[in-house]
Structure P
């Protein structure tokens, strides 16, 4: 009965439009009452869930991303990307993909990515004769790469969600995401080029020459160097993954204030306010999800879900496909952090039972969650892109298929070819 109360109350609250964090908390309280246990258990689990040292990395990574967003790093990255591929057919679209990928690598946030690069590239693409739906789809899908890049705070959230299930290191997860990020970028470039050729978009000028590319690269290099610092520092043992987040903030401040001299006091305050808000929401979700996860473990939800899946098939490839479908569906209704925290304790044990490595599952989870960010009704990245492009979600969804295909191909590659996500972690083991 308690499990029924938990599931039905959570679903009903979501349908009524209650924010996810409060829906999780209220359903947990109702469940504890139905079980006849002290309500204080919920709050104990919430506080315990947030008291983890590694969570210090979350506000630092978020703050670093906001500083880069408001500090002018995006403009230099766009110029560098445009110097590389701006001359080919659909070149602005491909520049957009590269720009979003590079900025996503240093900001670690799809939402910050689409806000920074989109505000530059979408109006520019429209001005150059590209359709608004194409500009928005290219930007929003390329921005999703940020979810699996080294500076993504979602990597840390996933390692929390695996607590008590498997031992997953942040460094291992960072390395596991690099090759899939490259694959996703290549697929996005292919989709952007395919649609550009199909619609007959023009070329713009000739290749400017390697000297121009080099100058653009050198201008963007200080901002790009944050990824090198983080990966190099962790791999060399100079600092931990948690300490790397504070290094990212210090470097972002140095680059935007001293090198570029583009971060104003007003923008600094905006970055602080946005980072505080995002961190508060994420930690609230983490705390409440700890209580929610306690009940799912108590009432054996993962085991029962696995038994139900086995009734359909006992073939690993079918089970993995079912997990992907369920994660995609849930990701369209839940925020990324909420999906990770709620679904990992359910599906990770099942995936491991059928032979999937936790690191591989982590990247699979993050790509599915990223896909949900670009799918209504809770597609925050898509909503921001549509607002910048001044186009409706319905218009964008009508031509989204090639870009969904790029994400789908990457997801299938990660799901069924373990080497894509496990090769680098095994090298640096």
Structure Q
């Protein structure tokens, strides 16, 4: 019996291996989402009383909670022209914290297909996640062989917070646009990347780190061009300082991408300002959820002290940054190439400067998806890669049961996913 099952499994794997790359990558992603759906449905059976629906909801109700409800509010009610405040004059939670591209697409789909806003949000999230997996494969294939790139997609698709890719959250759309932008940057098609980056900046707040990455990449490419020109000049004094017209045009294109990325990163806060008349409309809204004003770096030390005490809590953020720095210098990460490593550094730097670390931090690590390829590059051993896959699936269960499912804390509320 075991031999027969092994033969069937080998035959299936052989046929799958002969399929086009996009079929294989899509199959991995769809299989991962079906597995996550099973985890959601199992957790829903144990869901008790909560703010949204009766206990033991079905799958569709269970995934349409938390921020999904806010995106639904954007579709039905838009954004307020005045910031809502409580009796003490403090800004209350409102839809300005949620970027407009995702609900705008859902509104269009809802109107065309005649489906509910919640269904439209779910469809767009699932399709965007599927498209993102294909773009990520192409991105990874530029740095590794076919099998390793597929394993990288598998790690991305089963990452512990990957269930968020199939719920009405903007993460899947943002990852699709981010992966496309990074692919165009790697191919040095900087002008083509501009409209994609603008769209990305209207999906989630990833514009600031992307602009930083583009800026540092410009400096790096300019230094390369200068060194190349200097070497050519030493060999031939009549040679130009830059490596030809193409090199200058490429640098100007990258400079344009940097400038547009920086402007696009401020576009949504500027729209909030223009609509409400309050220059701090967006930041005031964002900081409502953290319960304190935006002070760079400070939340990491506050959280460190809360978790590890007054001494180790101050040391913890520095230890974290040092550990991440060592990770970026490891051999598997070095194989990602300059652009992807620079993105990871800039995005993590952005989180360290502006993020208030909490349970939502796990979800915000998803834009570091290039590290999925470096995880696959650690070893070609099937045992190692299979163990990582199993660990990720088990941690999905932890994430869904601990953070997605609602369980009221003693002081009220619950930890957000």
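Which of P, Q yields 20.7 for mean projected area of the Cα convex hull in nm², as computed?
P
When FRET efficiency 1/(1 + (r/R0)^6) of positions 65 and 137 (r between Cβ atoms, R0 = 25 Å, to 0.05) is calculated for each of the structures P, Q, which structure yields the highest value?
If we compare FRET efficiency 1/(1 + (r/R0)^6) of positions 65 and 137 (r between Cβ atoms, R0 = 25 Å, to 0.05) over P, Q, the biggest value is for P.
When you work out distance in nm of label points 7 Å out along Cα→Cβ at positions 153 and 345 for each of the structures P, Q, which one comes out largest?
Greatest value across P, Q: structure Q.
Taking distance in nm of label points 7 Å out along Cα→Cβ at positions 329 and 369 as the criterion, which structure among P, Q has the greatest value?
Answer by largest value of distance in nm of label points 7 Å out along Cα→Cβ at positions 329 and 369: Q.
To which of P, Q does the computed value 25 (relative contact order in percent (Cα under 8 Å, 6 or more apart)) belong?
The value was obtained from structure P.
Work out which structure the value -25500 belongs to, where helix-only ellipticity at 222 nm (-39500 (n - 2.57) for each DSSP H run of 4 or more, over all residues; to 500) was derived from one of P, Q.
Only structure P yields this read-out.
Out of P, Q, which has the highest value for FRET efficiency 1/(1 + (r/R0)^6) of positions 41 and 305 (r between Cβ atoms, R0 = 30 Å, to 0.05)?
Sorting by FRET efficiency 1/(1 + (r/R0)^6) of positions 41 and 305 (r between Cβ atoms, R0 = 30 Å, to 0.05) in descending order puts P first.
Quick one: percent of Cα pairs over 24 Å apart, for residues 129-312 alone came out at 61 when computed from one of P, Q, so which one is it?
For percent of Cα pairs over 24 Å apart, for residues 129-312 alone, the value 61 is produced by structure P.
No lab work stands behind these numbers, since they all come straight from the coordinates. Predicted, not measured: the structure shown is a model, and the values here were computed from it. Cβ atoms are built from the backbone, for glycine too; each structure is taken alone.
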